[in-house]
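Structures for review follow.
Each value in this text was obtained by applying a stated rule to the coordinates, not by laboratory testing. Keep in mind the model is a prediction, meaning the values are calculated, not measured. Cβ atoms are built from the backbone, for glycine too; each structure is taken alone.
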Structure P
Amino acid sequence: MNLTGMRVTHEKYGQGKVVGITGNKMNIDFKTGEKLFLYPDAFQDHLVLKDKKAEQYVMDQLKEQNEMEREAKEQQRKKAYAAIHAKRARSRANSQAVFDLSAQEIEEIPNHWSVFCGNSLSGKAKGMPRIYKEINMNSACILTNREKSEKEHERSIVGIFMPVEDYIGENCVTGIIPAHEKYRLLWTEGHEKLLFWEYLPEHLRMEKWGNAKVKYVTAAVVKKILEDMTSVSEETDREFLQDFQEYFSHLN
């Protein structure tokens, strides 16, 4: 809506007329002379339009602007909180997660790009989603699988992703860890098989996975996995994996 020529009332300068609006600057002509105001901000406290339709139009713009500013502040708050949390998380030796997934879970990954941590099997939280507070935005999520015909030492890596940038484990209530929209990769058919346990020292290797959905490893293990993925990848995937490594190193 063009507000040029519209009549306004100012709490101090009285009656006036809109001369023109350029960007977020608005000129209004009063008896005392022309004044410059921020648009649409000035209508929040100081100016009133006489035309009701025009006033509603400006109020809608103000509402939209305020919502955008509120959202921007919330995003800044989340990023600041995430940065603090990431700094704390870096000090934890084992903050990188390794998931045991079934063949069906792996097949469904591309449909939602997330992992569900499962439900608690005992205690007061029995039946409720498991919450892994150790997993944060800087925690790589390594996806693994062992076929029924295979022994535990044959467990293979089938994918890897970083959580979304503002993911904080202690704030999660659903038990679902959503993947970053960019840093995520399935390592299944067409890729060289990478055996998970070979990335751990012999004294940490296990004959059975156990009941836990998640185990933890160090950032050094993740870096080695990413390096190996990069070295055996086609040239088209190599650049992406190098970028993935840089992002992971930056957070850890």
Structure Q
Amino acid sequence: MLNASAPATTLVIGNRNYSSWSLRAYLMVQHCELPWTEIRLPLDTDTFERRIGELSPTRRVPVLRVGPTTIWDTLAIAEYLAERFPSLWPEDAAARGFARCISAEMHAGFLPLREQMPMSCRARDRQVPITAELSADIARVEQIWSEGTQRFAGHGPWLCGEFSAADCMYAPVAFRFRTYGVAPSGRAGAYLERLLGHPEMIAWDEAARGESEVIEAAEVGRNGSRARRPEVGTTDTSLAGRGDPDANR
């Protein structure tokens, strides 16, 4: 916990319904029990365009501002917070190494998942074509969830034992899977339900349902039929180019 003389902390976020990177930073800050104030800038609005330049050098969210210090990348936010709150990464060295690897993998990869299954917390029963690339991303997430919860079960029920930044990095995928009907089995399925039941995930989800903004580019799959994963060697790129609405913020 911070002392009374600690500098003021502000987290700049986008829409809760759509901004997956904002969700990651929010969970990190909440896990650290860090007192903070919020600046919410709805994506793709005049308000966002007018204010983001004064708050973020990259014109993207999330942004963590601690006194005069500005941290504008989600993984950098994790490392910055972990310097003061070491529990944000697992205590066990092997678990910590795994957590950092899979967090970096999420930070840099899974583009088909982001593009073809944009986060929309309010949405249910959405159905999109499952391209070969998307299928591979889904399988990789399930593999990570299964491996982590099995390898580090002795340290706790989360992805690397104790709840950590790695869980924060994969939290938006839980909302995506719920929206588009992806239902992992076994350990991965149990972990999905555990993530969705985390108190801060529930709080974020409830706040998202109270938002009024709609980003049409993220509202995909409303009138399609549920697609099965394609056979090896087939692909469907009909949704290519429809991006995660905060992927470039």
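Values as computed for the structure displayed
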| read-out | value |
| --- | --- |
| If Kirkwood radius over Cα pairs in Å, for residues 58-161 alone is computed and equals 16.0, the structure in P, Q | Q |
| Value -11000, calculated as helix-only ellipticity at 222 nm (-39500 (n - 2.57) for each DSSP H run of 4 or more, over all residues; to 500), assigned to which of P, Q | P |
| Label whose coordinates, when Rg and Dmax of the Cα atoms in Å is calculated, return 17.8, 59 (choices P, Q) | Q |
| Distance in nm of label points 7 Å out along Cα→Cβ at positions 26 and 170 from the coordinates reads 4.5; which among P, Q | P |
| Relative contact order in percent (Cα under 8 Å, 6 or more apart) derived as 28 - corresponding label from P, Q | Q |
| Which of P, Q yields 4.6 [mean projected area of the Cα convex hull in nm², for residues 130-185 alone, calculated] | P |
